[in-house]
Structure 1
Amino acid sequence: MPFPIILLVAAIAAGAVAQGGFYPAGRFLVAILTGLALAAALVPRTDRWDSRDTWPAATACAALAVWAGVRAVVAGTPTAGLPTIMTLACMVAAMAVLRRADQAQRELCALSAIGIGVFVAASGWIGVVWRIQPLALPGDERLWRAASTLTYANAAAAVLAPLALLTIALLTARPAAYTRRVAAFVLLLGLGATFSRGGLLGFAVGLVALAALAGVRSTARIVAAPLLGAIVATAALAPSVPDTERPRTTLALAGAAVGLVIAVGVPRLPGRWPLAAFSAGALGIAGAVSAIANTAGMDRLVGDRGSLTSPTRLESARAALRLFTEHPIAGVGPGRSTFPWMVDGHLVTGRYAHDEYLQVLTELGAVGLALLILVLAALVYTIYRGRPATRPAPLWAGAAAAFAAIIVHSGFDFLWQLPVIPLAGVMLAGLAGPGRSTAKEAE
């Protein structure tokens, strides 16, 4: 793997460990490593650069960065625009690095990112099983959810769901690669341990996109075993989640072992045995749920995580829309949004709208949202430009589906405040975009 790719992977790993890069030290570390990756990629000038593949995303990111900086200066807080500017600069740098990578190097980058995801998933699951903070946190809902080193369950889900989709796609090319099958199971189990509704919705949408791009039958055949195994293991973990219940470590460990056996062993069974195994697994899940659903803690888990509505999200969204109507064109400025609402006669104030599109709308106004849409459209165009000439390649289909998962999940949580998540998103677009070999073939 070339040195620039190694530095880019190191930037993502550093961001994942440093609480997503939310705080200045982690943010600057991610920016420095990404900048070094770009510098290393630009040193050898041996291949020609096709501007059609780079200028749309770079120009859109630059326009949004300039608007964020101008809006911060006008609002009287010049430094408030720096986080947005740094994140956008890292995104452009990552695109430039991956633009110069060939297909083999991109696959190595994808596998390295999957390795980071496995670490995030495993540490989050361990945090729930043994209630280790901050790898898991009880939160306001008093449910222990996997947060891993990102220390925010929904952010961990935003990393794990796309990487699970990428792993499943790569498995379609090598179904016998059991390390990838184990990785898919661990990523899905980690995603389940976050109990993130937005993350699960993003994964579901991404899985539909993957099936449409790579084929329904091949996708279903690959995803069935690791997904069922992860469901079994997550069901065994569920009794340990409510903070009113003692952690059931033995049950969680047994569930993880059974789930791993299902994920790895079921595809090796001959004839009709896989169908019988799936049926037995489904019955086991039903039995486990019926056995534990009578506790008060499980009632709270099912009631809180099983609902698509959330009072906090609804109230913060209403407050964000009220703030937008007061500053519809230019917004209130980066980092200046506050969302107040009343709860039982008490004033509650939040800084984030639990919806990144609303967050941009309130802070940067309609102009900022329009520029953000241009950024996303440019990244989609980059993915489209990288499509294979014949049938979709697994890496391209998986990266495109994973990118879709991040776009969907961003409408339900504040994810872009952690630079590692938009950086991972643009990495996926870069993996699916035109590469060095693609440009040569086009010439």
Structure 2
Amino acid sequence: MKLALPKGRLLNDTAAMLDRAGMAIEGYEGKSRSYHLQCARFPRLRSRVFQERDIPIQVAIGNYDLGICGLDWVKELLSKYPSGDLMTVRSLGYGRSDLYAVVSGRSEVSSVDEIDNRFDRVRIVSEYPNLAESLALKQRLRRFSVLPIVGGGEVYPPESADMALIAEPSEGSFAKNGLAPVARILTSRACLIANRDGLARDDLSELLACLQPSEPEAEAETSSLPGSNMEAVQLTDSEDAIRLALPDGHLSKTAADFFDRAQIEIRGYTGSGATRRPTTSLPDVTVKVIRPQDMPLQVANGNFDLAVTGEDWLRDHLCRFPSSPAVEIAKLGFGAVRVVAVVSGDSNVSDTAELQDMVRRGLLPRIRIASEYVNIADRYSIDNHLERSIIIPTWGASEAFVPDDADLLIENTETGETLAKHNLKIIDTILESTACLVGHRDMLSDPDKKDTIERTIGAIKRGLGK
């Protein structure tokens, strides 16, 4: 029996539910980096920890019999693949969040219909691109485009999107970002999901009897909200201002230190008062904090003039869009990582040629390559002539995939210690990456922005070598 467990926001409540059910899983706790876990009550149960959005995919393709994740990610997958083998067994009653369609609080829009009438083409941004498209089709929007992102959707309207789909505990949390909800798409709670074929084939009755909600709850709902009169707190960027994107996550601390060295003040970037829209001492520059994975495409689309991201994410973008106008302006020197090819530490494989040889000899049906760097992984497969390979996209916690769910992992590492801890070994280094400043190839062609962009680039470069 195989059970996929969530990390992140649902971890503590899921661990508590398992404890109450008498099937505590050793090592399943907030600070643990162990992804392969055992349960004393069910010795044959193999549990793995994944990013929540990976779990429905793993269950749907049959790698896991059961999984626990939010209903929102189940609906996201089913809205694109409604006839698959993924099924919801029951709600578990915790981890509520609501998926809202939101607009700028200053837009004076109170419904999705109104936004369709306001714009010739409605730009929708979301971590849930399938649900966003489903909403647009259901509402019969005349023209729309959906921009998939990794996160931070609240910072995009109104400058880079007209509407965003965002999951939040309550609609009241949007006011601080200058947003207003126009529809509630889905109410989500943690749920138990299963592979339909696996459930019919194997006797999971004892395990299913343990995984019960603590108390009955109402079914998830779909409804519309009336217009909101929340006061917006953010003004639209000036058209002449330079738009600078800074990274969130693990790069934010080192990025903040770099800007301190450059004597550039970024207020509200880190610490207790952190916001997605910090302010800066740089004149005529507006700042937003987004995911570094999203930055190259955002720069290419013209939503930002400059961005601080990793060379690894720029490379991943260029592997898919080799003629992209997103270009590297300067290496910034912090956040150094290597992107490496990794296999199980128990494997005798020492390079990719040996993996390919195993396929040719019939020892492997195909080479399963797991990675957050989907485009780098695809290019690596082509360059190394890995026949019959498939790419498995992941959203983090990728160490959990090898060896049962992937034969090869393309991952980043600083020292290699985390990989070694999970019994993984490096067989190739694909690239070395540090943070870099990225801009649009044609960014200096706008005479109204040219001087400000050059001045901003010069100010940022002052942080080099200090």
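Readers should treat all values here as calculations from the given coordinates under stated rules, not as data from a laboratory. All of these numbers come straight from a predicted model, not from anything done at the bench. Cβ atoms are built from the backbone, for glycine too; each structure is taken alone.
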Cα extents along the principal axes in Å computed as 63, 59, 33: which structure among 1, 2?
-> 1
Parent structure of the calculated result -23500, given that helix-only ellipticity at 222 nm (-39500 (n - 2.57) for each DSSP H run of 4 or more, over all residues; to 500) is the read-out and 1, 2 the choices = 1
For FRET efficiency 1/(1 + (r/R0)^6) of positions 76 and 372 (r between Cβ atoms, R0 = 25 Å, to 0.05) computed as 0.90, the structure of 1, 2 it came from = 2
So relative contact order in percent (Cα under 8 Å, 6 or more apart), computed for just one structure, reads 21; which one of 1, 2 is that?
-> 1
Once distance in nm of label points 7 Å out along Cα→Cβ at positions 84 and 388 is calculated for every structure in 1, 2, which label goes with the largest value?
-> 1
For structures 1, 2, which has the highest computed value of FRET efficiency 1/(1 + (r/R0)^6) of positions 68 and 348 (r between Cβ atoms, R0 = 30 Å, to 0.05)?
-> 1
Which entry (1, 2) yields the derived value 1.00 for FRET efficiency 1/(1 + (r/R0)^6) of positions 20 and 420 (r between Cβ atoms, R0 = 41 Å, to 0.05) | 1
